[in-house]
Structure 1
Amino acid sequence: MTPAAISAAITERRTGLVIRWEDGTSSELASVWLRDNLPEYRDRYSGQRLIDIIDVPIEPLLRSVALSDGQLRIAWQEESRESSFALAWLYRHCVAQRLVAGSGCPRHWLDGSQRDARRDFAWQSLAALQTDDARRLAWLERLARDGLAFLSEVPRVESGILEAMRLVGHVAETNYGLVFDVRAVPRPENLAYSDVGLGLHTDNPYREPVPGYQALHTLLSAPDGGDSVFADGFALAEYLRSSEPEAFDTLAHTPVPFHYVSAQADLYAERPLIALDCSGGVRAVHYNSRSIAPLVLAADDCRRFYGAYRRFAELLRQPGFQLRMRLQDGELVLFDNQRILHGRTGFASSRYARHLRGCYLTRDSVQSQTALLRRQAATAAAAAEQSA
């Protein structure tokens, strides 16, 4: 929405103002924020700020404010200069930006066993994403909300996964290469390359940074075994917070060492099993029992951590929280590797071959692709509105 007018008078103070918009929302703007964001302080081509905070008065004061031709005009106290802001710009950065950010907020799901992957999560054919940007945007937005999404009819060729992921984000190369093949091999250096079942986990917590998203493309499914299992780590962490807050707090504030060693790599990082954002919300879950290194903790702290660790592990094993399904040939799953825990049931590789190809994507590139598509859609809608 771009407001054509303000529906109520601006409430003005010397140190800021309040705008009430047509849609009923309001924005409280400090005078120092207004001064720091003056249009003339930004490069006309890149949009980047030309000043530093030291160039802004410590306490800029407003003398008067007026509305004229879609502009907010400001006169500053004890200054001859005047400034103006486009109302559309103010709305976009004070209201619309929050609404857009909220559209990608996680939608937690604990009832994994009650969900049907094909009914309750985003599914599209690869061709649909290639030919319809609106469908691609809707698919990516649901990926952000639910943490996982699926593609069908991805060609079962070596380059199939990379062709598909070009529509989603940037593939990150690791010690495994751009892609890795998940299949049973003799003497595997990673249990993923065996036929044993794998408990719920997130990948590569020993890496800096931890991969943001993971894609798995089914080249050959096993007719018996090898089912994929998923669970929402954010929902499980919040469940733990509400039911056992002390255990949650322990997992959120205990640094855990993760270590992976192979012939080609020696990777180490420390992070809590549950990572919080600046407001205390769950930002990431890092759970991989196969790669936890020995902790360096005092005995009491160690006992406290292991009690909380065990409780979280018990939650992960509850079937009611788990979404279980079997990917068919040509199907691809993409999931948030810092939110969605994944695993698989065992299979008999001596009887049935099973081959998935995987890759990791950077988090910011997936978010950027979504934002670009959203911006293109908004531009097209505005153009259509003007021509109508």
Structure 2
Amino acid sequence: MEKIWLSSPHMSGKEVLYATDAIESNWVAPLGPYVNKMERMISEKIGVNDTALLSSGTAAIHLALRLLHITQEDFVFCQSLTFSASANPIIYENATPVFIDSEVETWNMCPEALETALKKHQKIGKLPKAIIVVHLYGMPAKMDEIISLAERYGIPIIEDAAEAIGSKYKTDYCGSFGAFGILSFNGNKLITTSGGGALLSNNQAAIVKSRFLASQAKDPAPHYEHSELGFNYRMSNVSAAIGCAQLEVLEERIKARRANFEFYKNELSDFSFLKFQKEPKHSFSNRWLSCVLFEKGNTPETTRLYLEKHNIETRPLWKPMHLQPIYKSFSFFGSGISEDLFYRGLCLPSGSNLSIEEKVRTVDLIKKSFSN
């Protein structure tokens, strides 16, 4: 049968129109009117002063660390339950990551584990230069508690909202709380530019500097003059044209993703060993991926393999960074919540373009996997 993907791109139809306009006007090189337009659209939507469009969310995190002057002697606290792109830029800057466990409600950075780590590092005189918190699968982290701790210790927050565009904590959008916010427009995200990301901040001067660094740090001179290290991180105008069309239908995509979650939760409600994540008070999740936890004694891997055999893509939750071979030697603070979530969790097909027939097929096969 035709493959059902975990999270495939969903075009609105205007992408071809806008991309064709960019090509026919010969704005195919990096930068151009669609880059400017998309930056304005994001800033207005999320409620920040300025935005820089970049080649990836990873590039955005890297530039955020560079703008915070992270160096080889520094520590950076990072949520452990996340994709490796949240942590890898710490190593790019030769800094030392310290991984923080999750809490059970949002699956994001645990304020208690964060406080324990901060107290320990304060005692040894090595407080972190930044805290990277992630809004996992679109669910906002406990920002009040995390911000309170960060302010108490005077540490800037980098807010990885790569999976959380359109999600809200209280009245504000994810990506607007930290010194820097990060978005991703990778092909599997809620909206896409094929590949791309964005750096957001209320510090307009920092965003101006990020554009400079992302364009090979070319000094203003008639020849190529460079007084500091730069990067080739800017998004192309053609990609931004696609992104503008995608942003126009963002609310529709969020509505469809949330409907997917409710469908799975309702259709699988008879199975008491399956637990769906509740939306905490004051939080609004875009439900980028619909995830389910299996109670202990039941394994999601059996179901994943059964669905794979029937051409349906599912995926375990992110493997925590402190369990990854490349990061296992670094410090970790917590009680193992993230590890437990990894072993018990499964991400179900969640694309906003899923048909009702595809969702019914998926649920029917999940049920059959239990009986088999």
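Quick note: the coordinates plus some simple rules give every number you see, no bench work behind them. Because the structure is a prediction, the values reported are computed rather than measured. Cβ atoms are built from the backbone, for glycine too; each structure is taken alone.
A compact table of results
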read-out: Distance in nm of label points 7 Å out along Cα→Cβ at positions 53 and 301 - highest-scoring structure of 1, 2; value: 2
read-out: At a computed 0.15 (FRET efficiency 1/(1 + (r/R0)^6) of positions 29 and 181 (r between Cβ atoms, R0 = 41 Å, to 0.05)), which of 1, 2; value: 1
read-out: With distance in nm of label points 7 Å out along Cα→Cβ at positions 93 and 293 derived as 4.4, matching label from 1, 2; value: 1
read-out: Comparison of 1, 2 - label where FRET efficiency 1/(1 + (r/R0)^6) of positions 245 and 333 (r between Cβ atoms, R0 = 41 Å, to 0.05) is highest; value: 1
read-out: Comparison of 1, 2 - label where Kirkwood radius over Cα pairs in Å is highest; value: 1
read-out: Which of 1, 2 yields 24 [relative contact order in percent (Cα under 8 Å, 6 or more apart), calculated]; value: 2
read-out: Label whose coordinates, when helix-only ellipticity at 222 nm (-39500 (n - 2.57) for each DSSP H run of 4 or more, over all residues; to 500) is calculated, return -8500 (choices 1, 2); value: 1
